[in-house]
Structure I
Amino acid sequence: MTFNIHHGADPDDVLHLERVAETVRRSGADVVGLQEVDRHFASRSDFVDQASWLAKRLGLHLAYGANLDLDPEKPGDPRRRYGTAILSRFPIVSSRNTLLPRSETGEQRGLLEAELLVRGEKLRFLNTHLEDTSQADRLTQVAVVNAIVNGSRLPTVLVGDLNTAPGSEEIAAMTRRLTDTWPVAGKGNGFTYDSVNPHERIDYVFASHGLRARRAKVLDVTVSDHRPLRVELSIR
């Protein structure tokens, strides 16, 4: 599943991380890529380590990628981090976060990569959140993502909030090797944004050769400003 959690706040900007946890739990997803996850980041999320809190609450393994890593407001407090997370029922063998290129005015984005052990088979799970204001930035970011995707022959799942529509150059570049699972396994328009009045499909689950998409569903919840996308995959 992929889910932009908007630092745990709903469309009215009311913070309720428990609802995020409940949405993940009810989805039954084995592996989840979360975007916009705070770690002691700001008052907007009560300076909570959201990644660790969710992993502990749900009993899942955790990998985290800090795309913003700032000094604490008070000496001795934890560093303030903002980025993406991967929650997994399966063991996480290793993980790394690659910072993606950006223009001077763009926000720092990243690609979080985790190697999972799924019933004895290795699987790569990648999670990203691309720039929302500049197509030029997104295209340079996609080039780096594709280079990392192409750097391994392991079955690979790539999820994230790509901030672009299915017919864009960015998605065309992404699907040269990976398959967009929604047209294969979903029904309807697949809109994920915004959660109250969905009118765009900007959240994706891609799968490499060796993986088959069986079902795909956008969950009808308004826990965040995005709706989660859940896809059932089988390893051939």
Structure II
Amino acid sequence: MSEILTATGVDLSYGSQLAVRDAHLSVSAGEVVAITGQSGSGKSSLLYCLAGVLPVTRGQVRFEGRTLGDLSDDEISTLRRERFGFVFQYGELLPELTVEENTALPLRLAGQRKRPALAAAGEVLERLGLGDLRERRPAQVSGGQSQRVAVARSLVHRPAVVFADEPTGSLDSANADAVLKEFLDLARSQGTAVILVTHDHAIAAQADTHYTMSDGVLGPRGAR
């Protein structure tokens, strides 16, 4: 598999505090990478550097041959909108939109017309067993269902990479296992790489590659 995203010598500082120290990481197309660590270890900070949300203090992050630090704000925004996907711990669905509209949001933001965007969203929702919930609002679905919608939204536009920050952290163990399996199965089926951060080593065990992080230092790469 070819590398699509790399971090080389990445530092991230918040004032005088160094949150990420000399991180080196590589991700190949379709690979699932887990980064584990305790709260405050720097894993989420590193994730947002990799996604171009936070600018690195030192070093570089490269995606498909381009250094993120060399891109304009508009280019970074386009990259995050069209080539990246995101899943957060609490889903972050928009309450005023239906399940189907929430799922279609990345396609609509990229300029796709409403009807084909909703059709594509419906297909992904069906694959996740949510087809009968299309017209419901987020407040009308369970926590597990809401997180499945967030997964569908992150993958509907077939991004190159999905960045997942504690994607099942708000769920009970049964729902967490089911959502994670569906998430990774769907990502792998369409060749999307996943970088997920978690404190749960059972979740990390389902990844292809596992890094550990402590006090801002990224530990060695290990294969499953």
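Could you tell me which structure in I, II was used to calculate mean count of other Cβ atoms within 10 Å over residues 65-72 as 16.5?
Answer for the origin of the read-out: I.
For which of the structures I, II does the calculation of FRET efficiency 1/(1 + (r/R0)^6) of positions 81 and 193 (r between Cβ atoms, R0 = 25 Å, to 0.05) return 0.55?
The value was obtained from structure I.
Where does the value 30 come from, among I, II, when relative contact order in percent (Cα under 8 Å, 6 or more apart) is the thing being computed?
Working through the options, I get structure II.
Matching task: 1.9 is the computed value of distance in nm of label points 7 Å out along Cα→Cβ at positions 73 and 129. Pick the structure from I, II.
Structure I accounts for this read-out.
When mean count of other Cβ atoms within 10 Å over residues 113-120 is calculated for each of the structures I, II, which structure yields the highest value?
Largest one: structure I.
When you work out FRET efficiency 1/(1 + (r/R0)^6) of positions 25 and 105 (r between Cβ atoms, R0 = 35 Å, to 0.05) for each of the structures I, II, which one comes out largest?
Comparing I, II, the top value of FRET efficiency 1/(1 + (r/R0)^6) of positions 25 and 105 (r between Cβ atoms, R0 = 35 Å, to 0.05) belongs to II.
Taking -10500 as the value of helix-only ellipticity at 222 nm (-39500 (n - 2.57) for each DSSP H run of 4 or more, over all residues; to 500) derived from one of the structures shown (I, II), identify that structure.
The value was obtained from structure II.
Read-outs throughout are calculated quantities, based only on the coordinates presented, and are distinct from any laboratory measurement. Just so we're clear, the structure is a prediction, and the values are computed from it rather than from any experiment. Cβ atoms are built from the backbone, for glycine too; each structure is taken alone.
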